[in-house]
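Heads up, there are several structures right after this.
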Structure 1
């Protein structure tokens, strides 16, 4: 009888394994292309497609830790390979570059530069009237006060670039909007949106839809780097605040508008440090927040969202928190259902010290380019290299995580999988229950008990360390009352 039970257990586990094998990849196995690898620190980059599907990348670049050497670089693959163009070449500090395209496909750049008084101001250029490179720069802001972390969007039909930014002073900061018409050269008035404190890499962003309506999201940053989510749009004819329904403290708000003029906002919630998204059709109401990352780790990101032609949302982020596998990840989804995180970059060779920014550009149906950065020490200098991964995702039949609270018990896929030596396992309880979470080898032998006892309702996560165990396939099993579910994971050493 015991022999028969063991055979049945193994058969069940193998069936589970075959089902799991049919799921989509957990690793973005597109071949990496090295954009730049030298003795400079290349960072704060992000990538975009133009209307013809060509890749454009902008970034800041400095020597070692010397910010006075920081310059703006722009890259594109119009010739078939990524070619760099040095936008700035001076002895001052240029940073936080942002990029956009007008209706004719011309490139527009905006960034932050120190002025003659050594204060940060916003500056702008484009390549509309030159055969190569960029024309004369225009100061968007001036005056005796620092401006910080600019973001820019380009209107396709109104010949304008739209800037949002913070002040950066002792005392109360504010969030601002300003428009510049690059045809007439007219600089619009500076509009104060409200109190806000400059803090993280990207606390304010702007998008323009196909009807020329402006959408702005930012956080007030009034408490420990987090704050209230603020959203403004110009659908009424002038910029006005619109309530999002998000009451939580948040950070890192980013906005994008898809080709149906549906607005998407992505942010990190302070309560559980997960990334969430809300969306809103033109003139409509916001959806309920949907969690798009697991309930473990500390995801961070910078200008890292985009949508493809099928209105699928893509987000990249990196995690450096030791309580969760470290690396650069991609999630994507639509209509409230999102993929489990896909590992883009993990330094398995020990060549790098950490991860920098990442971003994603999307088009067609699942065609993406992901940019990511890796930091190192080279010849005594702090450096950061930039890489691209390009390809087409199979976005049908993706391995979906349950983003909203399910009505029943749920055992989630572990992540990462395969893993070495740690992986995160999460489960959901709709009500308090006695639980047991165990790990078995492929022969059905119990090798670890990860959780045992009474647990309250909600999502629970545990880190499984496989130290001392050999490589191979393992099964983790959750028992909670009458509920029982198992999943497969693979340890690769």
Structure 2
């Protein structure tokens, strides 16, 4: 039976620094999918969650450097994320913060349940700790005595902590991934995870930090001297936002399981290994899909503050426009792969796809409707000359064509299919030469020709709603009535 609800999430963004292009990429993709699903399933059947992750050592350190309490620092940066999502027209349904009472309550209840079931135990930890990643490593995992993830120095630590049993669930996890080929996507990430699980025995996960070393976190209910490890804490937001545990320890939610968790590939292991094991230990069904997309690079290097190559989504969207920014991110690189970001690439997409193709088709169609039909939009395309009927057929089938791509999170292909129809329509204008039809007095053919163009623009605009909502609204406003309402050119070319 087809599921009647759709629940999707971004990761919770860590508030140790301001939002950048990577945050906006994940969120814009999730927003696009949420808008697409609402158009097909109804607004009340879709739930889109985002938020901020606000505990941990890095937050404590950043707050100290800013001269603020951790809570005030988290309040400040969390507000920056919400301001950015408003600016980018992100249509989330819920914004959760890990400092909220509903989340703290769920985390502590989950800890109590796992502790009572024997899934959590106390032991002494001795090993290497990376503060920037807030991760423990064993000697064999280090690379040249550095953290294997961030390549920064680690420190040796000996302390008593609490651990979640991971090894006992490893066989189940491998079997679950093998039995559900769409659980981890794209396929390369699935293969990567399976390879890791088949060649390594999972170590039990340290899920606490001593308060004497880190006070900024959710206290363990069974050990007030410890706070919860940030990655155990944060992952539980996906269930704390949409349900709760009953008196018997059963999780109750009308939204769970999540249909998809969107994230960048650097946090795949937390979502594809830690998270399903936590849920399995709690007796909760895992999410249906974990999708780890690639990174945006600058000249083939990952963006980072230390390299000074972080791109501000505010600056880019203000220069090129919000919809153009969204279009570039979702069109230029297949979702799942890495992409190189440059201003030149955006200008090329802007001038080519948006100005020359879409903007040109909208403006010339509106102009011809005013010239040849006194602003009236014809409905009958039965006498359309040349390839008119074929193009109209493509426009009618566009909904199914884009759906086939969207259902597998292939945003760039969905946009390619829309632009293929736009391209056919522009070519149709050049081949039909309506100015010649006018000289020959073929009024019926001109009207049928323009009925095709108006129909193409309406179909394309409807399919563009998830990707470029403001643009789609403007196109529909010009062509959705019996009379054209010509506007200004949508995307004036950018002179280099």
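Values in this text are rule-based calculations from the coordinates and carry no lab data. From a predicted model like this one, the values you see are computed outputs, not experimental measurements. Cβ atoms are built from the backbone, for glycine too; each structure is taken alone.
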(message) To test your reading of the models, identify which of 1, 2 gives 18.3, 55 for Rg and Dmax of the Cα atoms in Å, for residues 121-368 alone when calculated.
(response) 1
(message) If Cα extents along the principal axes in Å, for residues 377-424 alone is calculated from each of 1, 2, which structure is the one that comes out at 38, 18, 16?
(response) 2
(request) Figure out for me which of the structures 1, 2 the number -0.45, -0.69, -1.22 belongs to, where log10 I(q)/I(0) by the Debye sum over Cα atoms at q = 0.07, 0.09, 0.13 Å⁻¹ was derived from the coordinates. (result) 2
(request) Of the structures 1, 2, report the one carrying the highest value of mean count of other Cβ atoms within 10 Å over residues 65-72. (result) 1
(request) Work out the source of 26.1 here, i.e. which of 1, 2 gives that when mean count of other Cβ atoms within 10 Å over residues 49-56 is computed. (result) 2
(request) Name the one structure among 1, 2 that distance in nm of label points 7 Å out along Cα→Cβ at positions 297 and 465 of 2.0 was derived from. (result) 1
(request) Check the numbers for relative contact order in percent (Cα under 8 Å, 6 or more apart) across 1, 2 and tell me which is largest. (result) 2
(request) Name the one structure among 1, 2 that helix-only ellipticity at 222 nm (-39500 (n - 2.57) for each DSSP H run of 4 or more, over all residues; to 500) of -14000 was derived from. (result) 2
(request) For mean count of other Cβ atoms within 10 Å over residues 433-440, the calculated result is 13.1, so let me know which of 1, 2 that is. (result) 2
(message) Ranked on distance in nm of label points 7 Å out along Cα→Cβ at positions 185 and 481, which label among 1, 2 comes first with the largest value?
(response) 1
